[in-house]
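Pasting the structures in now, so scroll down.
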Structure P
Amino acid sequence: MSEVIKIKKGLNIPLAGKAEKIFGQSRLPDLFAIKPTDFKGVVPKVVAKEGDAVKIGTVLFQDKYHPEIKFVSPVSGTLKSVIRGERRRILEVIVESDGKDEYVDFGAANPASLDRDAVINRLLQSGAWPYLRQRPYDVIANPQDTPKAIFISGFDSSPLAPDVDFVLTGQEDALKAGIEVLKKLCPEVHIGISSDAASKVFNTLQGVKLHAFSGPHPAGNVGVQIHHVMPINKGEKVWVIQPQEIVSIGSIFTKGHHDFSRVIAVTGSEVEKPAYYRYRLGASVEELVAHIKNNTSLRFISGNVLTGEKITSDGFIGFYHSQITVIPEGDEYEFLGWALPGFGKFSVSRSYFSWLFPKKEFKLNANMHGGERAIVVSGQYDAVLPMDILSEFLIKAIMMEDIDKMEQLGIYEVVEEDLALCEFVDTSKIELQAILRKGIDLMIKEMGA
């Protein structure tokens, strides 16, 4: 392992409600959903029909333009419904579980005995391929490509994020098998670990390159780690994958079937006892958020507060999420709130006296505290973005749809999560992540993925 890479720019948001390292008890719900909206650039074509019996691993839908990329059921049961939105856009494919956990058997296999094409075919057939995402653009990887490397972030620095080592404890064998699969797909596998805590899980892996990072969020973002280890240039591609997804891939080869089990952290100031739960990908969160402090004006988020998706209290866990966050909605009004000392309010700019208590945790809500204003080049973004990118000018180039400038200013290196902190500190209240995605979509359209 090389020397520690020190991340100096960034911000740790001191939210209240971090999960204790204990496992809570909760039964699995009856309803599960795979949401096509989780997969950027995918045009879903439903294969199964409402009322069809399905098993774990049965294909529910596939990408219309890349039919080899399949999305499968996380449980056995019945395809209950296909929820559509405007222009008949498919929002959710819902499966009702029968509790039997019958699965499609793909057969166990030693990845060391398989060639690259055989490994790819097994990942495609089992529905595990969508775990692999491509940088640039953060879209599902193309099976016909060979990336220059695969990157894995071995820790999560986002607000109230689950402890990756704790989550992976007891799953080391499947993790090692998954790593062997990844080594078949590319020349190098890189893993970023935190220098603040010794990783017992990743330090035992063979044939991978470890990189230690220190500093505030977004040190745990895989995009930041790629930027400091192997920056992406025009025409280059790197694949990324999350640790629990590697475990699922490993189980396909060791057990012969797709295991959708996940350890989910239920966090946030409005959760009575924030803890970890053994759950399943795509499950309804209704059972997980049954114990909350109040039942009115709450924001339920699949993921973290910076990049997660707003859901209802009976919504479903996102495909790439391993965290549920519950915070106040913040739809109440406070008289002269701006004029008070604000000892209980968090401020990046020290506008309130709460900065005198650096270890204090805050109960933040989803209130924007103002509307969108004109973008001003103030250096706010640069203070929290540890990348050699002029982010303010990049956003302006995207808004002008100037592709040449977008290339020059580093659009190949960033995705939404990398600018999430910039959006948080932005006094102009601009939806930077949405603007960046529009720019990425334009690049895909004009330049190809």
Structure Q
Amino acid sequence: MGVETGADWFVIGVSVAYMVGLAFVSYAVRRNARTAKGFTSGGTTYPAIFIGFMLMSEFIGTTASVGTAQQAYTAGVSAAWNVAVLGIGFLLYAWLLARKFNESGENTISAAMAKFYGNKVKLATSIIMICALQIVAISTYGSGGAVLAPLLSVDRSTAIIITGVVAVLYVSLGGMSSVIYTNVIHAILKYVGVLLALGFAIWMAGGTTHIVEVAPAKMFSISGVGWDQVFAWLVAGVGAVFSTQYVVQAISTVPDGAKATRASFYAAVLLVPFGIAAALIGVAASVAFPGIKPLQAFPEVIDHMGDLPAAIVVAGLAGSLFGTISALSIGTATLIYKDFYLPITGKTGDDRSSLMFVRVLTIVVGLLPIPLAIMSTQVVAVTFLAKSLRAALAVLVLLMFYAPRYGSKQGAFVSIILSLLGTIAWYLAGNPFGIDNAFIAVGTPIVVMTISHFLRPPSQDVEVSPDAPVLQR
């Protein structure tokens, strides 16, 4: 493709046509978003395979492709663990939590936790989840800007602003139903795109034999990033899957617990190959384009592809970006709407003003991360922090389903607050003593809940609500 203007406009034209098609899909399913409840829940039930594709697509945004290639450019194929751990997370989710969340009857993680730990924990969970989702949005915008900037012949900041405006307008059309249908399309196209990019990257690097001969041996080690880093990714990745708002929101749209389990399994199967392909693109780029900035590994491959394949790859990456942003925006808006707007206003959500509120809110929360995204370049690191924050909630999620009387309501509340503050502080301090912030996020609630369990008076046992989900016996 080179950097010629004509080629750029061809790629842009195909991408724009693709997004217009998705807009029509969103418009067509708007009937499922005629109320605020329908907007946030999808308005009906969906097949497990649809939700599996959606979950895969939501976790594989431009961060997973561009960010993994960035890491692999210097660390090798072991960067694939960044995505593969999410597949492991969904396997565990299918086994441990998918059925339980589906049968809880709630489509927000904070509402499910409120049944066990009370309203204070509900609000604290909502706040930490909103923070985590907005952090993910920052990294998603950042990696998306890195892809679009050279193709639009604009600087990265302008590309991020364009990305944000288009993404939030896109999700506001059809709500959760739009997110589900369009993410199925995104998932298919991004798979085709990453495989095309991998083929071209290998060809530009002189073939697999040449890559193996030229690249350092460490580039092909499965532990190149270090097992401590892989384990930290695993802890944060599993935690993110276990306690992310839009996962719970998606799982609630299938008819029953068995299909929720199946959807989670489909997501796991789809995630791992994608991570490997993205990492191999980074390795090939390190041979084909030595000396470039690691963040430009994937964009550089695209910039040297032919017009049509490049257009397919860029459209897939654009779909990845918009699909992830749509999930993040509607997830954040749903939490604010259900946990703050409805309790404060006393409304039921059936009125027109509630629908208007959640539509506008979806746009607002989609635009808020843009300024920080412009300043951030550490795509993988920032995303990892968000996963760590959610990992803290994952501990409480497991306790509420499998040990509901362990700890105390106050302990759960303190756990969330200390995990939020401690994890961010540890990250900003540069992970002192070589201890990753993911371990701080997971260890804090374990310690606090254990202390609260043994110190509480017998009269202050956790009282499980009659409506709370219980283990199947």
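Structure values in brief
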item: For distance in nm of label points 7 Å out along Cα→Cβ at positions 227 and 315 computed as 4.5, the structure of P, Q it came from; result: Q
item: Parent structure of the calculated result 26.5, given that mean count of other Cβ atoms within 10 Å over residues 171-178 is the read-out and P, Q the choices; result: Q
item: FRET efficiency 1/(1 + (r/R0)^6) of positions 123 and 403 (r between Cβ atoms, R0 = 25 Å, to 0.05) - highest-scoring structure of P, Q; result: Q
item: Parent structure of the calculated result 21.6, 69, given that Rg and Dmax of the Cα atoms in Å is the read-out and P, Q the choices; result: P
item: Source structure (of P, Q) for mean count of other Cβ atoms within 10 Å over residues 131-138, computed value 24.6; result: Q
item: Comparison of P, Q - label where distance in nm of label points 7 Å out along Cα→Cβ at positions 43 and 195 is highest; result: P
item: Source structure (of P, Q) for helix-only ellipticity at 222 nm (-39500 (n - 2.57) for each DSSP H run of 4 or more, over all residues; to 500), computed value -6000; result: P
item: Origin of the derived value 48, 20, 18 (Cα extents along the principal axes in Å, for residues 27-74 alone; candidates P, Q); result: Q
item: If relative contact order in percent (Cα under 8 Å, 6 or more apart) is computed and equals 32, the structure in P, Q; result: Q
item: Among P, Q, structure where mean count of other Cβ atoms within 10 Å over residues 115-122 as derived comes to 20.5; result: Q
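Since every read-out is calculated from the coordinates, none of them should be taken as a lab result. Source: prediction; values computed, not measured. Cβ atoms are built from the backbone, for glycine too; each structure is taken alone.
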